[in-house]
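Once you scroll down, you'll see the structures, which are given as structure tokens.
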Structure I
């Protein structure tokens, strides 16, 4: 398996090179040269595997055995998920019967930082370590060691998960940018209370998009990137997407077991219950993993993109235009909502999907795409990304939108609906369930999706509610409907001890002022922070 850039200027990379580079020199994102198509008879053989064994089967398809031998890959996977607190890693649970009995929630928050990012970032952190140990194994003790400077932007959860996956690792320095005042207090504490000498948190005045744009600009600076050996932990890194494909297969099989439906090599997928996935979406990586799973052969009926009021993805699915929302002179481009990890203007991973939508992904076309089709798609993506940068958007032709509609739906959800959904599921008489605000966006969209397409529906739960007390507690305590109890709920009742214990810990953080969010100042100041800090390494 080799990897190429969506913008066409880089190709033939190994998995290791694609992972270590993160972002391609041409600004594109790495994608596999082909997507393995797995017969359902083979997929059926995976149905009873535990999570780590299933992960091995899926990841092995994308990682050449000559790059990571079988035993090494198994060790990396086992190490990555040994930190999770549930034997299923990503358990599936039925939601209380508020609107129907076909809604399920896939809990992705059982890792060390209580967010879905742990599923991929524990794995990515161990990959970085594995590659560096191998690079340095033949070097003498007094010889300069190969290292990596991991640089990432976070809207909340990526930062904590990356830090916990990389803290204390030899020859790895970690710089995480977050938008000042736009992550929850718990998310900020998770990041800034880690005092390991290789971890550096940078609080940037501005939005997540400002942080993300700064990161991409530094990766696009070849001299700077090479000097500090920059590595990416955002979902621009292909390994992030790859690791997340696993739980789509795992949850599919888990639901079939809950429905007492057996699967074997002779099973025809069309005879099985239809299942669709609804995903709260910010940077589009989580639902993109579902797309790759479907391309591999997972018989999912639909994928639904759930957005909050920062709804560029929803608007694209309605019109085919991917553009920043036109706002008034005193309105911010990115609205600050109750679901801050989704407060994103530009969804980076969408570039990967539209490459396939432009090229034709083989799902609906009668002919197979050629190398010429690949190059044409890359040229189109490069042009559209330039339009997005200079003009604020682009419009795809009708056939691209039609291809998207063969698999994807989308709904947007307001803060008001998010709050109501949290309160309604907590105060459900049959069985109380606490939703974090991002999952609540997903569940509200899942209810709409199920009404449109009434089949079994799995909503991805992206974070533990204890990470967002500012949104969860008022939604529960001020719920206007019938309550299950009159006693006010307090933080300790919705949060694990590990999060409660964060409060009051010492913090380490570097503040970057940008004169009101000016991008050029952010880039200059963050560059300076890295240069000055790395003098000591």
Structure II
């Protein structure tokens, strides 16, 4: 009897961005198997907005949006720091591979039937901010067009639901749709509703966001005959003579030994929902699983197993932070555009404002942890809005002017007719809050935030209200009633993990590749370092380095065959 229960060339652990690696490996002639521990396909990518950050991409060129490789490198350097400074994961070779291979991957996916649209206006997250070079205000981000799940047949039910739910809304449209009182916002929402209704009338079952991206790639995977095992969890790697030659998988309760002749690709996510790992590695930035909106399967086994076989790790204290508040049922609600709209302010428990509320979510979470370390009182902080914010803008999933009664009744959201009463309910010093708001309102009147420069960045204005002057993000907080929610540094996944090189090979502490082992996505330390450069800065590295790993694995097979004289 063979010691192997299944033999393949390339084994992919995880069904998110790793599907791109599986698809590429199959296109290169390798036999491929994908294993996914949950009953759903897509992982964190399927749950996300599905956007990919790709500088100088073909859609930019087709639409005459200016960009150059030099600008992309300058932006990388000015936001994330010089190559290799923050981590070996940010080496010049990895950055170069990301920028060069990204567009080859893009073309490959187009050839495999994935249609993309460019996210006009969804600017780089630091574009236009002080001291930043090379940013794109018009967007380097792309996302998949709406996908009809009927094309998957019986596999349709295995897709994770899209962020937009039943609406056929693209991720880049969400910021505009949060401005329903503006002509642009109403126009976008009209297109979304028209697209949704028209699709239903035609019998289509459209999804957008990450579900659309995964839907198209899964369709291509199935077309190529690549088997995908659900309910198949990684148990261990199999190593012979210091080379990873396969893996042990628990497939629906059955231990299955899988031979992988060309290598194993780990794309199984991070450890956002592993409280023990977060406690062990979270010094300085101690996130909580209870605050996380990450994939429930984000529990870190792939990282732990790789570490057991000598894999080096880095940035394990980092995550893709996203300030969130807790709904009455305790489920975190991500807070993005609400912080950028006029008539909002964020303060610590002392009543002091301490950063630019409208900065991108990764930066905002880091600022919360920094303030907690240096001053205290930031966990939680308080997002305070006045009645104009509540009457004009979407908050969570509540439309303008309609605040769910259970939010107030449960205490998840505080409401008061005066700032002093609101301060009492929140446990904030009323005098300090009054002074902070008075200073803030002075900035709102002039449109210039002297303290933290809110509204200067392109992305801040994109998330703000373009009809509000003189600053799209800055409006006074003075009209009752007032509302407040406690804000925590939630996340959409962890950002640290095993170190991999420009070929996706997992490295040891002394920088040697572990033969036969590749990794991409949130189980790796990010090529972006500790910064979120733009929409799609997590999915981008996942799909690009999965694509690259497949190429390297195939090249290794070719070299081995040539050496053997085959």
Structure III
């Protein structure tokens, strides 16, 4: 069981990784920008694929450290994004199922259906829900905000729980580093949806900028016009995305911030095409990833990194010691640790289709443990069937016109799978039964066991049962109200805030306007220590534990 060692007080502790005497001065902390695209594998020119023209990314890559072994933890967005924001594996905090619920995005009206057309692995119907994660786990941006950073997110969250108001200074479609106070460093995230799976059909009315006749077709696809049109649409979307990346870089340079900003570029998981997204092969987990930054050398590295490492790495770069509970390890900055030998990957429910697979990857081999080998590899997810090429792909399957490699996806699984990712980059040839690779199979099997030892795997619990532990009697728990304590001082009043709900974070606002109009995605401050108020001002306060309903807003008028 992970020790409960990080309470809210840890947000107030700003120590560098060297010593207490070497605190990082806020004015010297670097700005950090994430440019996050969606649903692409390393199919970019700086990885050797010249199909799409990406001049902006190519230029950035020349100034960056390019990672050749970067991996998502799940081959789909929401579980992976929960790992990114917390520094924890989804299976450790209960966010591994895609997806838990639909947040309707209007504050105070987050609704979850009583049940939906899906079942857990035991066949029990499951409802939509917000994952209630362990009380000591925070969005890592709270530690950034406590350290003086101005944190903005534009705009996607998709964490498997509603983003608490304490996570971001701004979290909306207008969020931008340009709103940051001049005396504060910023951490800003921009999410580019142009390459998302849905854009394979939603952008079908746009002209293709990549010729379908020239695109590479992976061997697991039938090579026909339908496939080539869809693949060309994907590469065309990459070119559109590249222009958006260029626009962000241009804004940084216009603001005179380019040289003092660490830039991360990555995709939230692998490609959007069939047998890519939702898969636990390299096609679903391996991503493009580069960092341009202060004191970060340009070039390439084969160092293995996982998305669970992102939170501690950003904290490390900001001069903040990552909390000990985080399962990720920093790979840059003052707190970086030894290199990884293995990457852990997981696969559970995707929409209406439930399964469970665990995987381990080193620099050459990928090992899969299929907990339900009686199921076929293909998951008949309705959302994916909107991809234009899918109807042709499925028709050819039904007509038995696929070759042996193309048909692999539709075959029944085996207990184990082993792939040589260097000599077999498409993960086609399963070596698990080849005696030549017996020792490697044994090593990888043990490596997976070691990775899961002393770490909870909540995917082993039927989801309906898991929901009931998070939401007792299937009712979402509610965060208790904020308690205010006002201390009369000679020069005014000092206010301290507390909440009886364990693990809750508190947000507050001090206003001269007793009829303040609330924008729940900006203006709120993260409470870390008592603060001063003047007579006539109004304090608004609220609290939320992740996965709980937020407390009501309490209003305190200072007399």
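Tell me which of I, II, III gives -13000 when you compute helix-only ellipticity at 222 nm (-39500 (n - 2.57) for each DSSP H run of 4 or more, over all residues; to 500). Among I, II, III, the structure yielding -13000 for helix-only ellipticity at 222 nm (-39500 (n - 2.57) for each DSSP H run of 4 or more, over all residues; to 500) is I.
Match the computed value 41, 22, 14 of Cα extents along the principal axes in Å, for residues 389-444 alone to one of the structures I, II, III, and report its label. For Cα extents along the principal axes in Å, for residues 389-444 alone, the value 41, 22, 14 is produced by structure III. Here distance in nm of label points 7 Å out along Cα→Cβ at positions 245 and 357 is compared for structures I, II, III. The highest value is that of II.
Laboratory data are not the source of any read-out in this text; all were calculated from the coordinates shown. As the structure is a prediction and not an experimental result, all values here were calculated from the model. Cβ atoms are built from the backbone, for glycine too; each structure is taken alone.
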